[in-house]
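These are the structures in question, set out in turn.
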Structure 1
Amino acid sequence: MRPQHGSPPAPPTVHALRTREAQCVSFMVAGAAGGVPVVVLHGGPGSGSQPDATRLFDLTRFRVVLIDQRGTGRSTPRGGVRHNRTDRLIEDIEAVRVRLGIERWGVLGGSWGAALALAYAGRHPQSVTGVVLRGLFLTSAREVRGLFVTSRKRAPHAWTKLCAAAGCTLPAGLLARCAARLQHGGASDAQQRALALAWRGYENAVLASAGARRKLVPARSSHKESRKLVDKYRIQAHYLTHRCWLGETRLLSLARLAAASGVPLAAVHGSRDPVCPPVNLRRLTRAVPAAHVECVRAGHLASDPALREHVAHALAAMFLPSTHEGRTLRRAA
């Protein structure tokens, strides 16, 4: 589809997709009706889409679709883990594409969303024009252990608080304890809210340890906000305890399938990312030598100015061939 240069963006609209399991998947459409279509896959798992993601795009030239994955954001049931796994999310993405009458679209994914983007492109390469990744998560046991065990050295005080809230005495059992307590009926409402707040505090401390000028702001402690955190981390624990039903070997195999089918891949990663190791770029290029990757001086979050700039450039370079910004993505050494 050739973008309509200078087409005024339409007001964002919110839609709902009903699944066969009685899930309601919410998605928002923003930008120009005749623009280049790109679907945005959020991280977490469990975080929900962020409207700020549209700032990465020239909305006069792009048509942007933001999907709240099952149980997140506006999707219901909120925090539900039944019928909530990666293969169902892939089905939902494809169903939204069909619902919107889009023949093929680009995919942008960050962190967990980057893993989901590769999995979707590998399963449905005929639906994908290209994939841009930010902060690549490979869903490996090594990365999950890094977050819950190794990273305690980055934020020992916050980690101790998380262990106490989870009732955990062994580092290797922390994720399992969190998952058990956050299940429906796994603990009292007050205990679940305390655990979710402690998890958020630990996550913030780990992110701040990257020195990316991220302030340690206490998580909101209102009942409503803490319940939202419970929903988020219930889903995240559900996915991470199962390695997101992918694992590194399978995910990279899906990336190879996408590339072999002609889907171009580009990845931008922060050199100071404390959550997803920068070495993940090399793992990707070993599997897909044609992937264009760039490591920039930044942390993990999409709000990091350096990451935002380079991801926006990667999107324009991938999907707007007429854009010349005097810069190219470098392949990892």
Structure 2
Amino acid sequence: MIVTLRTEDLPVADRFPWWCEQMAQDVVPSMVSSPHADDFRSEVTVAELGPVVLTALDYPEMRSVRTSALVRRSDPERYGLSIVMANELYFAQGDNEARLTAGQLLLHDTSQPFETRALPGVGRGELVMLQLPRTALPLRPERLNPLLARGMSGATGMSAVFARYLVGVAGVVRRGEVGEREVRRLGEVALDLAAATLASYVDAEDRLLPETRRQALLVRIEAFIELNLADPELTPAVVAAHHHISLGYLHRLFQHRELTVAAWIRHLRLERTRADLADPRLRHHPVHALGARWGFHHAADFSRAFRTAHGVPPGDYRRQVLAAGGTAVDAASMNR
């Protein structure tokens, strides 16, 4: 189930009560107050992704307190691993408190009291949260307690891989680009990455299941490839060496995919160049320069690969797609 709800769709007087009820239902019961309670403007997207729940929120300045009494009354026994997207967020739980800025990760536990404050800023605050059943993580609570309400960077290591994946999933969910068959798989990967991220902070990678480690490694490899597509020297051997694995093991990681490692690198490069060729802002850039921008060092190799993939040379593709108003269409329709 994926739903997006907006307070602007409700009468002004109903907006804040609705938000409080929605948060109690979809996240966790707490006592909420806000200087904007008279006209509370917010949006929430909730996506049930197999073993986890993804919640994307935007909200004005507010304060939320989860007391011991509320914990005793209702506890879904979940962790929330979130990334702050806009404005600052204060969070306190246990012995820890943090003032988080955009790009930082936050872990909280629904089984313990907490206080959080969305601080004023430019526009509304934004947060993407992954709700994880406590039983789904291979890490004991006492190992994770030091991470609660502690700002963690979302820019390096496994944290960066997890943050990038979570934001990407939130984007496709909000745009309605997720099919029913993909929902559970997206959640399973998110859970594996969350477990690997938290394990990396408490030096407990050895507690992860082999499949979790394999999935986390595969997503790290995919992120590395996408970030280095412009390097013409990017090859499967370079990818394997960067991740300290053998070339054979890298190929085994990809053996259930439709494309080999080398074919996937080529596919991504061709998709990036296809997008650039269809971009009217880049119409004055030579075709070979756009190919070189994405790792095609030789113009002839780029032209041949593009024609094989799309049925027309890149220059012809650019002329036809720009003449059609910049709308990317397949080669068959362009040549009808």
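We did not get these values from a lab; they are worked out from the coordinates using the rules stated. All figures in this text were calculated on a predicted structure; none of them were measured in a lab. Cβ atoms are built from the backbone, for glycine too; each structure is taken alone.
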Working back from 0.40 (FRET efficiency 1/(1 + (r/R0)^6) of positions 232 and 296 (r between Cβ atoms, R0 = 25 Å, to 0.05), computed), options 1, 2, answer is structure 1
Output 0.96 (Cα Rg over 2.2 N^0.38 Å, calculated) maps, among 1, 2, to structure 1
Ranked by relative contact order in percent (Cα under 8 Å, 6 or more apart), the structure on top of 1, 2 with the greatest value is 1
Value 13.3, 38, calculated as Rg and Dmax of the Cα atoms in Å, for residues 168-247 alone from one of 1, 2, is from structure 1
If distance in nm of label points 7 Å out along Cα→Cβ at positions 48 and 120 is calculated for 1, 2, the one returning 1.9 is structure 1
